[in-house]
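Multiple structures follow.
Rule-based calculations on the coordinates, nothing more; no lab input. Please read these numbers as outputs of a predicted model, since none were measured by experiment. Cβ atoms are built from the backbone, for glycine too; each structure is taken alone.
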Structure P
Amino acid sequence: MTTGALKPLRSLTLLLGLLLALPSVAEWGPKALLASLAEAVQPELRFVEERHDELLGIPLRSEGRLEFRAPDYLAKTIERGGDGSFVIEGDSLQVTRRGELHQIPLDSHPALRALATALRASLGGDYAALAEQFALELRGEPAQWRLILVPHQREVRRLLESLELGGSDARLLRISAYERGGQRSVTTLIYPDGD
């Protein structure tokens, strides 16, 4: 075979190599992202939350800990910038403020149920539960992604317009909740290794 005949063969080999690499790119989507989040989930993370209200004009800031145990335990403890704790387990939300405990069934508050589902299903990699409650749109690429969640139920959308989860590779770094009336909260997750 002559050198000139090898050039098309090399080009074809290169093209085949590129085509074989495409399935890994094509696999990138909400299911793959959620599976990677579930594999890398941390049982406890620090958080910083800023709540923005157009009427106040300045963000309210709180800090604390988030704990997650698959499939359905999620606890948020505020340590600075407020007080209280929130524990979602099963179909119930327990709120403790100023030493008083309140039990709230999630079924009585569709927006709370949607928010609980979004957080637990994202951390636990439960694509089916997430897709049942939300329309999902993944933007970006694995190194820097955003997963936008828009509630299916009109009743939920009256309070919660959308949620946006943002991160890098298998790490959820930010949770933004956009509410009706211009309010939003942005929660930044802080990992033990400082990322």
Structure Q
Amino acid sequence: MFTGIIEEIGLIKSFDGKKLVVECSKVLENTKIGDSIAIDGCCQTVVSMTENTFQANVSSETLKITKGFRQGEKVNLERALTPSSRMGGHIVQGHVDSIGIYLGNMEFEVKDSRYIVYKGSITVNGISLTVSKLDGNIFGVAVIPHTLEFTNLKNLRIGDKVNIETDILGRYVEKFLSTQNNNITEDFLKENGFI
């Protein structure tokens, strides 16, 4: 689990379609083999380390659902939460839902916006942000100067792809409601004190 508060920007040193090597420093502090690090919002397991890099094995599912990884790309990095961590952003799983397209002015287009809520939380490339605009499948986010300076948002160009993770609560609510008997009648409402 993550918060969406980026710790540093790393550099993809190499990626061969399966093995990913990321150059960084801060997220390596107290990190050990088997720990999770979110790379642009995508949870990956550290399988080896050097003094200034870590390696992860990328699954075909990850490549299918995310924007992927390119050598030389700058990526947002965050270590997984520990029991003593402060919760500065929102609950982020590191499980990317979809790919968004950057439209400029911190606006993005997605194929499906059903879990995006105006003033709700969303993760773009692993960054915890607040939805400031929602119009169909286009949403905008509020970005403060600090976030812009210390994340890879500042490098986005119109048409770039980004990893999107919506707030997990919406997915659980939808699942719960879809498995329940939703035949709410006037008698049900009366019996339960709503009328």
### Query
With distance in nm of label points 7 Å out along Cα→Cβ at positions 112 and 136 derived from the coordinates and found to be 1.9, which of P, Q does the value describe?
Q
#### Entry: Structure responsible for 12.9, 39, with Rg and Dmax of the Cα atoms in Å, for residues 80-159 alone calculated and labels P, Q on offer
Q
### Summary
Calculated from one of P, Q, relative contact order in percent (Cα under 8 Å, 6 or more apart) reads 24, and the structure in question is Q
### Task
Have a look at P, Q and say which one yields -10000 for helix-only ellipticity at 222 nm (-39500 (n - 2.57) for each DSSP H run of 4 or more, over all residues; to 500), as calculated.
P
### Per Rg/Rh (Cα atoms, Kirkwood Rh), for residues 40-87 alone, the highest-valued of structures P, Q
P
### Query
Where is distance in nm of label points 7 Å out along Cα→Cβ at positions 56 and 72 largest, in which of P, Q?
P
